[in-house]
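The following blocks contain the structures, represented as structure tokens.
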Structure 1
């Protein structure tokens, strides 16, 4: 389901039959995806078998612009329009694994972008709610996720700084854009016992991925886990 400008629109899913002539390309992408997982993801230290399988299954090349599909499995971020990027594969795997997602978890993502991170998370969690501030990206990612059959992902057009109050609380929160601080609304929407990962730092300053856990008493502990470079958290 897509939420645009406060209204809900159900997208009709069209099943596409891939012509036999494209089979070679698909085989190539499967081989590239497997090589990406064994080389970049496992090679970088990600070991959760469910995360690794999710990244083998999700067709990353279908979440990037057509002219960049040949580069989809390279170890680098790629532009997706509106000044935004799809994160490099290792970062997606790392951020997914550190949240220790369970099949029953409800996850919030801030910064849908291409929809790729949401697709990966949807393979290891129960429900994924993702918010995107750019209308073009929200519509495009929602269509891609729907066309590819990710039924447990909902996309909303809005300012992710404020989360998604109507769907809270969340077991885990993934923020895929860097802010100067942790948004208080997101902390309020995180369950006791919940986990959150977010890049923190200014656009011209050092950024670190910050991992947070919320205690049963509402207290929050946090630690820096990895230096990174992300696009800026907009809005608010």
Structure 2
């Protein structure tokens, strides 16, 4: 059973830190949900002390002893081929609706498949910040797993979008970190896909001056970049 507590502070980051002290764990071992933040203040509460409330849930396994870890996916060669066969069958029909000369490439791995679509006129399949691409990736994930007991991970890329997006997010992470260090104020980023949040976390993980925290629930989960404590 998950253990959940409510913590308070003058800022979101302070509330999270207070909660972590109560649970005696690090940030990666909890799920954070902001219940009441400093931005939501009415006219009548301006003179009242500023209070931010967050909900911290400790992730535990069925025995309540260890932190949950994602089970590593390892597909057999037969399962990889089955997943590839499922996707190829889907793509043969799907490609009929795409521009001529559209090509696809499928690479098999122990965790699943990497699928790449190439053509200069597939921007509409990417959508605003990859929304359509990720939706299509979810569909392919469901299709690839037909007839296979364990989950098959599909990584879809279109026109090299993900490499370009990764570079954009890494540049954003560095820019935001510099702003946080200069202003000494936390910055809340816009909601992102889990894949994109991971890029931000990884990019700033080695930064000795800032830290990152994910807050909220999908699909509105976002990252807060703030000054690292006890530097």
Structure 3
């Protein structure tokens, strides 16, 4: 039986387009988003842009200020530290469940993603590497088994993607190698069903990438 999969709504398409503009630095921290120019650029109505921006506010990428307009959420130290603290809590909780309950199909998928990430690294494909890294992390949500955690992480993903891109841009090849090493170590911990090692790996990864992002935005602030 083929399951019906609804198409992405226009609002979701608009939100995804603006999300990528923010995540990949084409719309900068604190920058105003003009509905009229965005509507013209995307060839959609002002209402569609407005609905997309409301969705992105829920996903923490946009701040809608009454009588002033919509602005890209500032990427400052408070935001970055808050994001990684929450991600660490959620992903560690979910990672422990994955370690306890994984099936062979899960391990096959994770190892396949790791091999594809290595390939993207060797090709110096930053965007492909980033997308696969996010897909690897999302794969662990199979065992979250918690409506609120899954919903919260779904809304945090765009900010996680935004911060990861900042870290990769600032740290270059070393950041990619660090990420690959964390993935390799996490697969080993999952295979060994070692919850404590998995928790340590996730904590270390969150702390490391948080520092990498803060170093980049600190440099930008100092030079900008």
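State the single structure among 1, 2, 3 that was used to calculate helix-only ellipticity at 222 nm (-39500 (n - 2.57) for each DSSP H run of 4 or more, over all residues; to 500), giving -11500. List each step's numbers first, then the result.
On the way: 1: -7500; 2: -11500; 3: -25000.
The read-out was computed on structure 2.
With semi-axes √(5λ) of the Cα gyration tensor in Å derived from the coordinates and found to be 31, 22, 16, which of 1, 2, 3 does the value describe?
For semi-axes √(5λ) of the Cα gyration tensor in Å, the value 31, 22, 16 is produced by structure 3.
As an exercise: mean projected area of the Cα convex hull in nm², for residues 124-211 alone, calculated from one structure in 1, 2, 3, equals 7.0. Which structure is it?
Values: 1: 6.3; 2: 7.0; 3: 5.8.
For mean projected area of the Cα convex hull in nm², for residues 124-211 alone, the value 7.0 is produced by structure 2.
Tell me which structure, out of 1, 2, 3, gives 2.1 once distance in nm of label points 7 Å out along Cα→Cβ at positions 76 and 148 is calculated.
Attributed to the structure labelled 1.
Each value in this text was obtained by applying a stated rule to the coordinates, not by laboratory testing. In this text, all values refer to a predicted model and were calculated from it rather than measured experimentally. Cβ atoms are built from the backbone, for glycine too; each structure is taken alone.
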